[in-house]
Structure P
């Protein structure tokens, strides 16, 4: 199965070379698309150097500045879905998403339309170094979104996902309005409403190894408020959905 990983970057110069090495050591047929938002630390230039080192395996999409997670992925999807990838991965560049988890996710994708890397399904976990307040905030954020949207999933805010290309091609991206991290919740909800089969693969979510986290309380609060907008925007869609559990 030909898999293309999309990783949005902004100031990931420390992480990107390590991520590339980890990805290409896996027993998978992988390609990588780096979507860089003109990182001041030179991440875009490093990505170009890596593309020359791994010809035909890495592409770089340069953007003029910070344009948000939503547009990074939508631009990436558009570029990849015009090619021959059979599966598409959404993945952070900071090693909070363990590259080795892709092997199990790829196996599950034989059964499902999309596989979520889940911190809260059986076998999943978050960084043991997280303080109690951060663990509680993350868990409550998921509970809050799942409850309002009535999603039969354990982890709806996860950014680690593997899609069948033919599934992504059927997603009406023009309906997606959210930006920031609530974009991830909206995509999960829309996929559920369209009755695609969603699987969850347990992952260990590590805090970033290098660099500075971009998550803040303000971002999480904004996401919590926008969940209600997501519910309203898709009120006309069938909400039954189909979820095949592990």
Structure Q
């Protein structure tokens, strides 16, 4: 029988602005009156009033991150840690930071989210967390239209999004073993698949509006989505 969920929420914000064409990491840019990262954090933790919240940043952004979180302090409590040179390394750093609580059982689910996805709804976070707690792992996925694929493919192809969540002890072990082996996964699910292929990862229906801010035109799309939702603050 599955007991109480004790969750840690990890939001990744350690990238650069290279693909966006900006000198600043895109997550610190404004989006309809609030920074991208502020919206990502707020949506990520809304459904989890007792969660342990971790923001993984590039150390060069430390002063900016502290300034942003001071403004968010009334809404959420967040710990800042330094990320690595890759997404995988940043995830590893977050899990090492949480390791004592994971090993003791004080955290039993870890959710990892890309800070450049500010439109994922609190309902999606809740659905992913509950599915991971129940089954071992969960990821949001969107079906790809066969017309978008050049090759004939009999299997259903999906686009995988974040947040992704997994039971904490297995996730920590996967990243510990990956560090030993030199394995680098493209995302959280890839590392879990490598070391725990028998864990049943549930594909939860993702959200079409859960876009990743990668290029300047993505900001325009995100602003339009927020306007339709009525988020004008």
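Each value in this text was obtained by applying a stated rule to the coordinates, not by laboratory testing. A quick note: this is a predicted structure, and the numbers were derived from the prediction, not measured. Cβ atoms are built from the backbone, for glycine too; each structure is taken alone.
In terms of distance in nm of label points 7 Å out along Cα→Cβ at positions 72 and 168, the structure with the greatest value among P, Q is Q.
Looking across P, Q, the calculation of Cα extents along the principal axes in Å that yields 47, 39, 35 traces back to P.
When distance in nm of label points 7 Å out along Cα→Cβ at positions 136 and 160 is computed for each of P, Q, the one that comes out at 2.5 is P. Among candidates P, Q, the computation of Cα extents along the principal axes in Å, for residues 56-175 alone that gave 49, 33, 29 used structure Q.
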